[in-house]
Structure I
Amino acid sequence: MALKEYILNNFQYLIENNPDGIVIHSDGIIRYANKSILTIFGASSADEIIGRNIFDFIQPDYHEAAKIRIAKALNNMEPAPLAEYEAIKLDGAKIYIEILSIPFMRGEAKALQVLVKDISERKRQYKALQYSEEKFRALFQTAPDAILLSNKETNIISLNSALEDMFGYTYDELIGKSWMLLVAKRLRNDRMERIEYIREKLKAGEFLKEEVYGTTKFGKDIPVEIKVGRWQINGEPFYTTIIRDISERREFEAKLKQLADIDHLTGIYNRRAGLILTEQLLKTSRRTNQPITLCYLDLDNFKYVNDSHGHVAGDKVLNAVASLIKDNLRESDIFFRLGGDEFIIVWNNTFLEQGHQQWSRILNKFNEWNKENYSTRLGISAGFVCPDLKKDINIDRIIDIADKEMYKSKGNK
């Protein structure tokens with residue numbers, strides 16, 4: 001077999017079995033179609049393709065562009081650049097194709113050899129990706145939480161409108177800046193340690209979630225919950241940070257704590273909170289060797305108020321007495337309602353004699369108030385104890401001693 005014939009046979013084999021479709025057309029009529037073209041357009045034999053007009057397989061909306069492209073390629077006898085068309089299969093189904101047209105002389109006539117690739121799946125994936133990106137963009141911009149994207153240098157590369165609203169900055173004011181700008185100033189001293197901690201935690205595949213303080217453009221610190229995730233593009237790390245303002249939650253938690261710690265009737269600490277605070281003070285005083293004096297109070301003739309004026313009046317008395325005592329104590333002192341008409345005062349850094357002096361001053365004010373309201377029928381008894389902090393004595397025992405002292409005082413009246 002001559003070399004020329006060998007090359008032609010092999011070239012024909014390559015064209016016929018090329019995974020991409022190949023057609024040859026002249027004067028708009030298809031003269032040749034390989035096996036892949038049959039597959040692309042759903043033909044069972046070449047006879048269903050050959051002899052038909054090339055425009056039978058192109059959506060009408062693309063006809064004008066295709067005619068211009070064909071004419072230019074044939075006039076200049078130069079390959080036409082890649083183009084994408086919406087095409088029609090034999091059964092009428094729509095597909096997307098990518099074509100490359102190469103002009104050549106077929107005898108005396110000009111013709112085009114066209115490489116055709118079915119890109120329907122690629123188009124579908126692209127549209128799905130485009131939809132996904134649009135969906136993400138919509139979610140990103142309409143999310144109620146603030147969101148920012150940053151690079152490994154901590155520079156912000158994107159942010160949503162919720163972040164602008166939360167921190168008071170505009171988009172342009174933050175793009176390219178470090179997200180540390182949004183961190184409370186008092187937390188910025190350990191900037192590098194903080195960044196390295198976040199990087200290492202996320203590098204290990206963990207999802208960072210914690211509560212910190214952010215700061216607005218106007219210098220206001222706000223409590224926030226942050227969630228940080230790590231992702232990569234071509235091996236380059238990027239970070240997504242979701243920021244939620246938890247100011248309202250903190251306020252709600254504070255109110256709940258207050259409800260748990262405060263006596264609803266008098267507005268002072270309740271028994272549970274008072275005992276916890278006293279226990280903490282006792283530990284501190286042992287460590288610092290500072291004295292404390294505890295005073296056990298019990299209203300005298302309180303039953304008289306309830307019986308003569310009713311329980312509503314009794315509640316008002318408890319509230320008034322608690323307010324009077326509280327107004328005459330230091331912030332460092334502890335005052336709580338033990339239950340019923342019994343109260344506890346704990347004076348910090350106070351010896352027993354000083355405690356008696358403090359109480360004497362308060363008692364004088366109580367007597368003045370009592371004389372104006374209940375003609376001295378109401379009274380109050382007090383028992384004092386200044387515990388030896390070197391001894392292992394717990395708060396219950398200290399209160400028990402003060403209780404006994406109070407009853408001695410009551411019996412001496």
Structure II
Amino acid sequence: MTKDNKVVLRNKKGDLKKLVMLMNKQNKRFWPPFFPLLNMLDLVLTPEELNLLLRMRTDLYSYEQAFAVSAMGKENFNAIFESLRAKGFIGTKHETDQEQYTLHPFIVGWLEAIVPYMIGKPEEKEFARRYMSFFKAIQKNNFFPARNIMNIMTKFASVSNQSVGSVPESKDAKGKSKIIIDEKIVAPDSRIYPTSTINDIIMEYGSKSIIGQFKACMCRKVTENVGDPCRFKMKDDVACMIFGDPAKQYIKYGHARQISKEEAFDIIQKARDLGAVHSVFHEKDDTKLPQVALCNCCWDCCGQFRLYNMGALPLRYSCFYVAKIAEVSKCNGCGLCEKFCPTAAIKVVEKKVELDTRKCIGCGQCVHQCVRSVTELVESKRTVFLPMLKKSEIRITT
């Protein structure tokens with residue numbers, strides 16, 4: 001709502017800030033309470049809904065306990081509680097025989113639900129506009145000394161943002177890269193790939209639990225709704241995935257659909273061909289805890305890669321591979337490796353490829369896109385820190 005060209009919130013600004021800080025406590029990913037973020041929340045929350053979230057805080061409740069703390073009548077509570085679950089603010093835990101409920105973090109949690117929830121609603125594009133305004137607000141911190149402070153905070157964080165898994169590949173008879181899908185996930189040297197590689201995760205959850213695919217990639221849908229569609233032409237048929245018990249709530253409310261492991265492998269292959277980097281999100285952003293989601297995004301759409309390439313955020317990843325130039329003499333300077341690299345770690349200079357392994361996160365796109373086998377992936381478990389780009393290095397300006 002606007003009045004005299006000024007935004008008027010329907011909720012109290014202080015209460016919205018409190019909610020942001022509570023959601024930040026649910027994992028290790030900090031979202032600054034800038035006004036555009038408050039404006040996003042205000043668009044989709046009624047005062048009664050916000051009041052219930054502030055009463056529940058970050059505690060874990062049974063349904064009866066949540067009702068008791070709400071101070072509402074039963075009918076009103078049921079309607080508001082169900083609305084908050086459908087919008088992704090309240091998540092479900094299955095740690096006991098009884099379902100329990102708690103406040104979701106921003107990612108993985110609220111945003112994965114609210115973007116599909118908004119599809120087809122009158123406020124859908126306005127929500128996207130406010131979302132991108134938040135990105136631009138973060139980008140304004142790209143100056144000295146704020147840039148240095150952000151770099152230090154990210155570099156010495158207690159955990160990495162997430163882990164990047166690579167799908168093992170081979171070449172078929174025509175020299176085209178293909179994903180190896182094998183029950184044992186055996187590498188060419190007969191060693192078992194780490195459990196954090198994509199095929200292992202799909203095999204585990206596809207066999208023992210459930211896999212859900214989101215109705216829409218939240219990042220891609222938002223950029224599409226502000227008139228900036230994916231430059232790699234990725235669509236919702238290769239949207240991100242959610243694993244295990246957390247998937248049940250997204251499936252229940254129509255934000256995701258349940259898929260088989262075979263469907264998941266097909267989606268990964270298609271996404272990879274289009275330029276996707278497969279980033280794995282862990283519970284509470286702690287790579288020592290179970291995986292909860294798989295991002296199938298290119299560097300143009302993915303929220304984190306987009307912020308990095310806008311010069312808005314530094315990044316820190318747990319990685320399992322590093323690219324290596326195998327035979328530089330085979331390079332014809334086509335530039336596909338450079339086009340698809342999410343961190344600009346690889347470049348073509350005078351028609352020959354050059355690689356900066358310090359910036360390589362081992363996603364494998366340079367290997368996958370190259371038909372001449374110029375590069376290869378080598379196992380290398382490590383943490384990669386990518387400082388915030390200077391303004392002269394920015395790749396995304398919109």
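Just so you know, all these numbers are worked out from the coordinates, no wet-lab data involved. Since this is a predicted model, take the numbers as computed values, not measurements. Cβ atoms are built from the backbone, for glycine too; each structure is taken alone.
Which structure, out of I, II, was mean projected area of the Cα convex hull in nm² derived from, given a value of 20.8?
Computed on structure II.
Structures I, II were compared on distance in nm of label points 7 Å out along Cα→Cβ at positions 155 and 323, and the highest value belongs to I. Source structure of the calculated read-out (distance in nm of label points 7 Å out along Cα→Cβ at positions 43 and 315, 2.5) within I, II: II.
Largest in FRET efficiency 1/(1 + (r/R0)^6) of positions 131 and 211 (r between Cβ atoms, R0 = 25 Å, to 0.05) among the labelled structures I, II is structure II.
Taking helix-only ellipticity at 222 nm (-39500 (n - 2.57) for each DSSP H run of 4 or more, over all residues; to 500) from the coordinates of each of I, II, which one would give -10500? Computing helix-only ellipticity at 222 nm (-39500 (n - 2.57) for each DSSP H run of 4 or more, over all residues; to 500) on every structure in I, II gives -10500 only for II.
Assuming 9 is relative contact order in percent (Cα under 8 Å, 6 or more apart) as calculated from a single structure, say which of I, II it is.
Going through each structure in turn, the value belongs to I.
Starting from the value 54: which structure in I, II was percent of Cα pairs over 30 Å apart, for residues 115-330 alone calculated from? Value 54 for percent of Cα pairs over 30 Å apart, for residues 115-330 alone corresponds to I out of I, II.
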